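Below, each structure is written out as structure tokens.
No value in this document is a laboratory result; all are computed from the given coordinates. Everything quoted here is computed from the prediction, not taken from an experiment. Cβ atoms are built from the backbone, for glycine too; each structure is taken alone.
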Structure I
Amino acid sequence: MKWLSKLGALIALAGSAAAYAQNLNVGDPAPKIQVAKWVKGSEISDLSKGVTVVEFWATWCGPCKATIPHLTELAKKYAGKVKFAGISVWERKPEDFKAVEDFVAEMGDKMDYHVALDGPAKAMAESWMVAAGQNGIPTAFVVKDGTIQWIGHPMEMEEPLGQILAGTFDMQKHRDEATKRAAEEAKRNAEMKAINEKMGPALAAARSQDFAKAVAEADKVLKEKPEWEERLCNFKFAMLCQAGDGMAASKYAESTTKKFFWDNSMALNQFAWGLIDPDMKFKKAVDNKIAVKIAQRAAELTKEEDPMILDTYALAVFKSGDVKKAIALQEKAVAGIEKMEGIDADTIKELKDRLAEFKKAAK
């Protein structure tokens with residue numbers, strides 16, 4: 001659920017090196033809207049007048065789902081002043097229109113704005129996302145009178161959108177900031193390209209599921225380039241877990257999180273979950289005390305308000321033998337997840353099933 005799949009770290013490593021050549025920026029004319037089909041609301045084609053938000057999402061994207069209710073709130077707030085278009089891109093099966101249509105229908109009033117899908121041609125993804133150097137969703141573009149004013153995450157859009165409507169937005173400042181971020185991203189991508197070239201043998205071993213060899217090959221690279229460890233530690237940790245060496249994975253998780261991620265709740269949660277993932281089969285036992293310590297730190301950083309992090313913490317505590325505390329934590333996690341917007345039913349059920357498992361063990 002929350003951790004990297006068998007070769008998830010490999011995919012993440014390879015994917016992080018992907019870079020798009022940026023030739024579309026703030027201040028440029030907005031590309032045409034060329035969608036395969038409008039799923040909800042009337043067609044939006046003319047961007048030359050007024051303000052339009054063009055937001056890109058996908059049915060498989062968790063952060064996109066979490067953003068949808070916020071976009072609906074903004075659409076209601078700025079009704080008559082701003083048009084909102086949610087464009088589905090990078091779907092796993094671009095030709096499967098029904099999957100997008102069913103998703104939109106299921107969302108109902110929670111997704112109350114114009115919605116379209118890109119389809120197999122990928123015209124919108126190419127002319128907007130790729131052209132702007134954007135390789136992650138959700139991403140929103142704010143267009144005013146045919147010119148792109150702002151590009152960023154939809155959850156960060158409300159303030160600049162209000163300024164754009166009021167005529168007080170500093171577009172040049174935002175463009176300069178975007179250019180600086182693009183340069184930094186290009187530098188990171190160049191480094192990742194070099195890393196991937198060095199990591200060729202380790203990646204090949206991972207693909208062939210020789211995880212012990214993957215660890216050994218990664219260690220060779222880290223010996224030569226110790227400054228790359230923050231980039232490669234997720235891969236090495238995943239390979240240790242897949243190799244079944246729970247103790248080595250535990251010790252590496254402990255040292256790595258303290259060194260790089262002790263104030264990063266999401267990273268801590270990922271490492272903790274890797275150690276306690278019910279689907280992970282360890283030949284050498286995990287040190288549950290380490291898993292609890294990492295999970296507890298993640299929970300503390302989020303003030304025990306993130307249900308997914310609480311779920312990890314609860315399972316770690318349960319595996320350490322403190323069933324009573326695990327139940328209390330999991331009850332809080334379930335209560336929290338049920339209040340969140342856009343969470344799929346399977347995730348809620350998984351947390352509830354885990355709570356039932358804990359309560360059964362307490363009898």
Structure II
Amino acid sequence: MKNTRYNLIVVFGTMTILSLIAILTIVIDPYFHYHKPLPDFHYRISNQRYQNDGVLRNFDYDAIIIGTSMIENFKTTQLDELFHVKSVLTPFSGASYKEINDNMQRAIGYNKSIKMIVRSIDVNHYFDKVNDMRYDDSFYPKYLTNDNFFDDVSYFWNKSVLFNYTTEVLCTYSKGNGSVTEFDEAFNWNDRHEFGKEAVLASYERTGMKAEKIMIPTSKQIIDFKENIDVNLVKAVKENPEIQFYYFITPYSVVYWDSMDRDGKLDMVLQAEKMVIESLLEYENVHLFSFSADLLITADLNNYKDSIHYSEDINSYILQSMKKNEHRLTKDNYEEYLKNVYYIYSTYDYDSLFQ
């Protein structure tokens with residue numbers, strides 16, 4: 001009898017504690033899975049793949065900046081001022097086209113007020129396949145991105161969430177005034193890195209010999225890539241003509257183009273870029289920009305911390321250019337643009353960078 005009573009007390013006590021933990025996390029909701037931030041608390045935004053879906057699901061906005069680490073230094077305040085919108089910033093570092101598209105499509109489903117999306121098109125992901133993801137399935141918190149409440153136990157009975165996020169928010173009561181980390185600061189890494197030639201070359205391992213053979217995409221690669229473009233770049237554009245899509249091809253430095261030239265991949269990359277451009281320019285709600293032919297950006301290594309990651313000044317310049325309609329690709333100019341890019345990076349004196 002005593003054992004039965006003791007067991008009941010243990011079971012009831014355990015269930016009570018677990019219920020309180022679940023209720024606490026659900027009410028505070030540090031990942032914004034159920035609701036927007038509560039008044040009188042301060043919420044820290046720092047965990048992209050765990051919080052971005054909640055931001056897209058429950059925040060008030062009519063514009064999105066979405067993409068890889070190439071968008072992390074954008075300022076939503078600048079976009080808001082230039083285009084008279086209210087935006088959120090949701091980067092997914094290293095993401096494939098599919099991951100970005102999946103999140104963008106969910107956002108469109110969550111929020112019928114979206115009128116503008118700024119998205120990076122990363123050159124180094126041109127040959128992703130349609131279902132490619134950067135990590136395996138176990139890496140992604142699918143319990144936060146689906147609509148199944150029952151697997152939310154991984155969220156509200158999560159020790160890391162409880163001690164690193166829920167209790168942190170709870171301790172800010174009456175100090176937060178309903179605030180969250182500013183998007184201008186949440187993922188910005190500009191002040192944490194060195195920029196310039198020395199920093200870029202220190203992170204770059206140059207191949208010893210230039211490839212003799214020029215690589216061209218196989219028929220299978222072309223089919224796979226076209227499917228990736230259609231599903232993960234074009235589909236959202238086609239299905240949402242009321243949304244203006246501001247896509248930009250990421251401006252990598254001349255050091256990146258050196259690697260493409262030495263590996264014999266320059267032609268291959270630009271063939272892929274041509275397919276991207278032609279596919280997107282079929283739609284009037286696409287505003288497509290590229291800065292690859294601007295050597296004031298790509299040849300000035302003071303703009304970069306490595307061969308591809310540029311400073312926040314370049315992010316700012318990209319938004320200003322979008323507003324001014326500069327560096328925009330059109331049906332009338334894209335072929336000339338591609339010729340210029342090929343000429344620049346097939347004739348560039350790369351050796352001078354290493355002297």
TODO: For structures I, II, calculate distance in nm of label points 7 Å out along Cα→Cβ at positions 93 and 221 and state which one comes out highest.
DONE: I
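The value 23.4, 89 for Rg and Dmax of the Cα atoms in Å was derived from one model only; which of I, II is it?
Derived from the structure labelled II.
From which structure (I, II) was relative contact order in percent (Cα under 8 Å, 6 or more apart) calculated, if the value obtained is 21? Don't skip to the end; give the middle numbers.
Numbers: I: 17; II: 21.
Computing relative contact order in percent (Cα under 8 Å, 6 or more apart) on every structure in I, II gives 21 only for II.
Out of I, II, which structure matches -17000 when helix-only ellipticity at 222 nm (-39500 (n - 2.57) for each DSSP H run of 4 or more, over all residues; to 500) is calculated?
Working: I: -17000; II: -12500.
Going through each structure in turn, the value belongs to I.
When distance in nm of label points 7 Å out along Cα→Cβ at positions 165 and 189 is compared over structures I, II, which one is greatest?
Values: I: 3.4; II: 2.0.
Comparing I, II by distance in nm of label points 7 Å out along Cα→Cβ at positions 165 and 189, the maximum is at I.
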